[in-house]
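Some structures are shown below for you to check.
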Structure I
Amino acid sequence: MTASLEQIAARLAALEDKEAIRALKARYLRACDLKQPDVVRDCFAPGAIRIAYQNFPEFTDRDAFVDIFQAMGCQPGVYDIHHATNWEIELTGADSATGKWSLNFRTILTGPRQVVRLAVEYEDVYRRQHGRWWVVETVSYVTSMLTEQVGEDGSVTVVALAAPPAA
C-alpha cells in the first residue's frame, strides 16, 4: 500500500509536533537544573494553567510557581538533576496533546549534607498557541523516595526509604 503525499505530510507534522513537545519538556527540566527561572516561566502558557506537584501547593499561574521555584531551588547549596524518560505523547487535536513521563530526580543539599532521590510520574497537557507548544497543565506524583545523609567522613546513611502502598 502506498501512502499519499497528504498522508506522509500528516505523519511528518505529527512527528514534528511530538518532537517540539519533547524539546519543551527537556527545556523545562534543564532550566530547573540550571536555575533559570525565566526559562522555566517561558515553558508554561501565559494565563490560567495548572501545576499540581505532589507535596507542593497547587498553582494556577506560572509566576506564582516560579516564585516558589526561585525560593526553594535557586539557592546556593541546592543542586538538582531531572532526567525524564519513558515518554508517551498523544496528539489530541490540531493544537492539543497529552504527555506522560517518568522522572528520575535527585537533589543534592550541601547544607544539611543530604541527597534525596525520587521516582516521579508526570501527566502533562500541552497546547499550541501563537505557533508554539506550551505546558498548560502538569501533575506529578512520587512513586518512590530515598533520602541519604552524608557524614563528615563521607559515610552514607539511609534516612528515609519509601515506596507507594501496595495495590
Structure II
Amino acid sequence: MGEEDWVEVTVRYKGLEKTVRGDPDAVMSELMAFFARLMPGLEILSKISLSVDMEGLLRDCEGVVALTPEGLVVTAPMDFLPDRELILFHLAIARVANSLGRAEGSALTSSDLASRIKRSPGTIAGRVSELCSEGLVERVGKGEYRATTYGLDHFRRVILPKVKQRAEG
C-alpha cells in the first residue's frame, strides 16, 4: 500500500490519545475497537459494523494468488465459478493488489473484466449490474467498478473457500 492511500487519525478523549495509521478499513476497525472500550454503549455498533481485515484476507488468499514483481497473479483454477463470482473475484483481487501498492487503483473497467474472464461486454454489463444492485460492487467511474467492503466480505466467506477447495482437491 502506498503512503498516499493511508489514513491517519488521532483521537483524544478524556485524557487518552490514540493515533491510528494505515489503510482505511484497518483504521476504521481499530478506531471502532478503541471507542467500544471507552464507551460500552458503542459495543453494539462495533458488532454490527462490517470491515475487512486486508492482512487476514491476504492470508486467506494463500494458494489462490501469488505476489510477483509484476503484481498479483491468480494461481488456482477458477473456470468453474459462475460469471458473477468470477467478476467479484477479479474486483476483490484488484482491491488487494491496490492495498499492497501493486496496482494503480482498486477498480477495473468493464473491458478489463471482459478480457480477464473471457466473456462478452454484454455479459459483463449484466452481471456487474446485478452485483451493484446487491451492494457487492460499486461504480466508481464511467465503466469502472470496484468491490465494496460487503463484496470483499462475500468474496472471503463464499468465493475464496470454493476456489481453495477446488485447488486442494
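Throughout, read-outs are computed from the coordinates displayed, never taken from laboratory work. Source: prediction; values computed, not measured. Cβ atoms are built from the backbone, for glycine too; each structure is taken alone.
In terms of distance in nm of label points 7 Å out along Cα→Cβ at positions 114 and 130, which of structures I, II is highest?
Details: I: 3.9; II: 1.9.
Greatest value across I, II: structure I.
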> distance in nm of label points 7 Å out along Cα→Cβ at positions 66 and 90 was computed and gave 2.1; which structure, I, II, did it come from?
Replying inline: II
> Comparing Rg/Rh (Cα atoms, Kirkwood Rh) across I, II, which is largest?
Replying inline: I
> Here FRET efficiency 1/(1 + (r/R0)^6) of positions 26 and 154 (r between Cβ atoms, R0 = 35 Å, to 0.05) has been calculated and equals 0.60, so which of I, II was it run on?
Replying inline: I
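Can you spot which of I, II the value 0.4 was calculated from, given it is distance in nm of label points 7 Å out along Cα→Cβ at positions 82 and 138? Intermediate values should be presented prior to the final figure.
Numbers: I: 0.4; II: 2.5.
Working through the options, I get structure I.
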> Computing helix-only ellipticity at 222 nm (-39500 (n - 2.57) for each DSSP H run of 4 or more, over all residues; to 500) gives -14000 for which of I, II?
Replying inline: II
